Structure 1
Amino acid sequence: MSMLMWPLIVWGVITAVLIILLIYRSTLAMHEDDQLFLNESESQMERDQIELMQKLNKVTPIVKWLGAASGALILIIAGVALYQQLSQMQ
């Protein structure tokens with residue numbers, strides 16, 4: 001087994017979780033409304049929107065961190081693979 005097998009598995013898991021969270025976030029964003037609630041009868045809709053924004057605010061930093069981790073990890077893997085190829089040439 002290659003030295004790169006475990007980093008590739010970790011990268012695959014991180015990227016899969018990232019994709020799932022991106023799909024979840026886009027699903028939440030589809031239900032987001034850009035409106036001002038002036039009527040008391042629409043207070044439930046306002047609460048729903050506040051709850052939706054709280055969920056979006058929780059998911060967004062996780063998506064950013066996982067995206068950065070996935071990008072950094074694939075760059076490290078590419079660097080190690082390149083180093084291994086250059087070492088084999090000598």
Structure 2
Amino acid sequence: MVEMASLQAYVHGRVQGVFFRASVESWASELNLTGYVRNRPGNVVEVVAEGEKPQLEILAGHLKMGPPAARVDEVKISWADYTGDFTRFRIR
């Protein structure tokens with residue numbers, strides 16, 4: 001059985017106004033993850049995602065690269081237990 005988990009990430013850099021949130025939504029949907037992505041103050045994007053841990057690890061790799069127009073300076077990731085609080089992935 002595949003381990004279920006929750007990931008919270010804060011992505012710093014040029015990550016606003018470069019389709020970062022739309023890219024995260026697309027990646028998460030392709031990976032069958034639930035949760036959300038939203039802009040935070042100070043050129044930071046917050047990602048909360050839940051699902052199978054291997055899929056979350058793939059998403060974490062995407063976050064470190066970002067879409068073509070982005071410049072990712074730092075990604076802070078924390079892991080937690082799966083909660084099942086979300087039914088789909090969306091942009092907030």
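Quick notes on this one:
- Origin of the value 21, 12, 12, where semi-axes √(5λ) of the Cα gyration tensor in Å was derived from one of 1, 2: 2
- Largest in distance in nm of label points 7 Å out along Cα→Cβ at positions 7 and 23 among the labelled structures 1, 2 is structure 1.
- Among 1, 2, structure where FRET efficiency 1/(1 + (r/R0)^6) of positions 39 and 79 (r between Cβ atoms, R0 = 41 Å, to 0.05) as derived comes to 0.10: 1
- Comparison of 1, 2 by Kirkwood radius over Cα pairs in Å, for residues 15-54 alone - largest value held by: 1
- For -30000 (helix-only ellipticity at 222 nm (-39500 (n - 2.57) for each DSSP H run of 4 or more, over all residues; to 500), calculated) the corresponding structure among 1, 2: 1
- Across the set 1, 2, distance in nm of label points 7 Å out along Cα→Cβ at positions 31 and 47 reaches its highest value in structure 1.
- A value of 50 for relative contact order in percent (Cα under 8 Å, 6 or more apart), calculated from one of 1, 2, originates in structure 1.
Values in this text are rule-based calculations from the coordinates and carry no lab data. Everything numeric here is computed off the predicted structure, so don't read it as measured data. Cβ atoms are built from the backbone, for glycine too; each structure is taken alone.
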